[in-house]
Structure 1
Amino acid sequence: MNNLRSVPLGDVCTVVAGQHIEACLYSNQPVGSPYLTGPADFGDRIPVVSKWTESPKVFGRATDVFLTVKGAGVGKSNLGCDAAIGRQLMALRPKPEFLLQAFLFHFIRLRENAIGNLAQGATVPGIGKGDVEGLQIPLPTLLEQSRIAAILDQAEALRAKRRAALAKLDPLAQSIFFEMFGDPQSNSRRWPTAPLIDLLRIPLRNGLSPSEAGAVAGRVLTLSAITRGAFDCSAWKEARFHTSPPSDQVVEVEDLLICRGNGNADLVGRGHFPTEAMPGVLFPDTMIAARVDTNRWPKRFVEFVWNSPSIRQQIDRLVRTTNGTYKVNQGMLEKVLLPNPPHPMQVEFSSRLEAIAKLRLRLGFSSSHLDALFSALQHRAFRGEL
């Protein structure tokens with residue numbers, strides 16, 4: 001099937017543009033017709049209906065492929081369903097004598113970024129009907145399209161299973177904690193508690209503020225290193241400082257780095273241990289470092305508990321806001337109370353978290369490997385090499 005001929009999508013597919021329905025004419029009550037406003041209603045492969053209208057204008061079909069053509073999600077796609085569609089969407093309706101829905105769906109998924117790059121408009125980026133109709137699509141026989149789509153469906157199913165396995169790991173850690181220690185919010189098993197200050201080998205300390213006028217070149221973490229659910233050692237930038245940075249403001253593995261201030265209150269107080277020492281990289285003044293005595297308090301136990309809902313409640317009560325920025329300080333954090341069950345139990349829990357982390361790493365590597373293989377498979381399929 002080499003040297004596939006390509007044709008404009010408009011030759012083998014009818015492109016149906018959605019139309020806007022006023023907000024007062026739809027609701028979340030299941031009355032009338034399902035209504036999709038845009039990519040916010042998309043699932044992994046099929047839409048998730050959450051709105052209905054009794055004033056539909058343009059209908060999509062279950063045999064269509066839906067494509068986002070306006071807004072931030074231009075190029076996103078889902079398989080179709082019987083629903084009214086808003087102006088952010090177009091329904092791509094294959095002409096059955098030329099094109100199969102499944103083949104078209106995988107083609108659009110492959111071209112997602114390229115379609116997004118066609119978007120124009122500074123305020124609301126978008127693409128027109130002509131842009132969509134002009135896309136060149138390879139056109140093998142219907143039998144060959146069916147074979148290709150089946151192969152890609154199987155590969156996609158494997159990727160979905162791997163993603164589902166990864167998604168189960170966070171609830172697993174929470175379940176293990178509840179099994180061993182009970183509900184931390186109510187402290188149902190009456191464990192003793194200890195303020196953060198008791199966990200420390202040295203006092204809390206703020207990071208160093210970069211300055212564009214500084215004469216000393218260096219590197220500094222960005223807040224995203226600790227605010228995305230896990231430590232990200234790639235989240236740093238070049239910076240300049242007024243003075244040579246002191247050694248106690250370099251990123252070290254025994255420091256729980258805590259977000260000191262942010263415009264998002266929910267991120268303030270989040271904290272993670274660096275996964276590796278980073279010589280020459282500093283933590284900024286928007287972070288506070290807590291040098292934990294890891295001989296008495298295992299890092300994985302501390303990190304898990306620190307980001308738990310029970311600690312979150314305490315921090316939420318402490319946060320203060322100034323000019324739209326939410327902040328905590330060292331004095332506030334020193335008083336935060338952590339559960340203090342027997343040390344052997346903390347060690348056991350940490351070991352179980354370590355096992356989950358290793359599994360996550362293996363699954364993550366496998367998932368990345370599957371993603372790369374799937375991408376290569378897609379390109380081969382639509383070059384006629386599959």
Structure 2
Amino acid sequence: MLQRLPNHEASATVRPNLDVEILSVATAVPSNRLAQGAMLERAKQVFPHLAHLEPVYANTGIATRYSCMPLEWYLEPRGWRERSDCFEREALDLLEQAARKAIDEAGIQITDIDAIVTVSTTGLCVPSLDAKLANRMGLRNDIERLPIFGLGCAGGVSGLARSARLAQSFEGGHVLLLSVELCSLNYRLADTRKAMFISTALFGDGAAAVVLRSAGPRPNGNGTRRHPRISAVGEHLWFESEDMMGWSIEEDGFGVIISTTIPSFTQDNIRDAAQTFLTKNGYEFDDLAGLVLHPGGRKVLEAVESALQIDGDELRHSWDVLRDFGNMSSPTVLFVLARTLATGASGRHLMAAFGPGFSISFSLLDL
């Protein structure tokens with residue numbers, strides 16, 4: 001179990017002031033299922049000069065991933081227009097799948113959605129994805145929309161935070177959070193750097209949807225299990241760290257920026273950042289029943305385990321999602337949340353994900 005970090009005093013008077021229910025969490029992936037071994041064989045064709053890095057594929061902890069396009073599609077040069085056309089088409093299909101499932105599982109109607117928050121950093125679309133989705137799904141014409149770009153892997157947690165704050169302002173209203181990333185569309189043949197090789201070993205495609213509602217009175221002894229709740233949200237930004245993660249704008253698409261120092265930086269800094277967030281909201285590590293962590297990669301998960309003095313079982317859902325889907329950027333942590341809820345987890349959980357900036361986003365969940 002998580003160990004208390006000494007020399008920090010939690011405030012006895014501060015307590016979270018957010019109370020938002022998670023009514024449902026749904027996920028969706030493309031139909032193209034890629035085995036890690038098959039990906040390695042293709043990578044050898046593109047990166048023959050990086051043969052010494054081939055063990056990276058075996059050491060990721062990933063068995064399968066999903067791609068919006070067949071593997072052969074990535075072996076031809078693609079430009080911005082083609083990538084953008086694919087992004088819009090495939091992202092909308094995945095979002096509609098996830099959104100309809102989440103709305104159905106929440107037991108509400110499409111017309112009950114009052115606001116929609118859409119998170120993505122792997123493609124561009126104007127009008128934004130939420131506007132196009134509103135037309136496809138028949139959302140109300142007075143729906144409030146918040147498209148968010150640029151949060152990267154942290155977008156799942158930050159998007160949940162923005163959605164929760166929005167839901168808090170709607171008494172009895174519903175907010176739909178959507179997250180979609182098509183990381184594979186940014187594999188570029190012209191980029192033969194080590195960073196691109198590593199990204200081809202880690203990233204996959206996927207989408208997730210969450211329905212949120214401002215919490216009402218708790219059930220009184222009728223045996224009805226209340227919904228999981230979000231009680232606090234927050235972020236931490238480390239200055240002078242912009243070059244650790246992000247995109248560069250290239251002639252034929254986004255160029256990946258991913259530093260090899262991320263695992264060591266995580267190990268050195270996550271505990272203080274998490275402790276500060278918990279203390280601000282009146283809690284300590286001892287108060288947590290578990291973690292819902294974005295699995296950025298094997299080395300990142302191992303760094304978190306070392307920094308927080310926990311064993312692999314504490315992050316088993318993160319490890320399992322990494323194995324089955326790879327790193328899908330922003331929706332990945334929502335896949336972890338879905339598995340956590342499906343196993344009947346209870347108690348206070350800390351949800352976290354790293355992102356460009358370099359930053360980390362937090363949510364405090366009461367399951």
request  = Match the computed value 2.7 of distance in nm of label points 7 Å out along Cα→Cβ at positions 154 and 298 to one of the structures 1, 2, and report its label.
outcome  = 2
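Kindly point out which one of 1, 2 the value 1.9 was derived from, the read-out being distance in nm of label points 7 Å out along Cα→Cβ at positions 226 and 322. Present the calculation step by step, with values, prior to reporting the outcome.
Working: 1: 1.9; 2: 3.4.
Corresponding structure: 1.
Where is distance in nm of label points 7 Å out along Cα→Cβ at positions 178 and 282 largest, in which of 1, 2?
1
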note = relative contact order in percent (Cα under 8 Å, 6 or more apart), calculated, reads 16; among 1, 2 the input was structure 1
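Of the structures labelled 1, 2, one was used to calculate Rg and Dmax of the Cα atoms in Å, giving 20.0, 66. Name it. All intermediate terms of the calculation are to be shown ahead of the outcome.
Numbers: 1: 26.6, 74; 2: 20.0, 66.
For Rg and Dmax of the Cα atoms in Å, the value 20.0, 66 is produced by structure 2.
We did not get these values from a lab; they are worked out from the coordinates using the rules stated. Quick caveat, the model's predicted, so the values are computed rather than measured. Cβ atoms are built from the backbone, for glycine too; each structure is taken alone.
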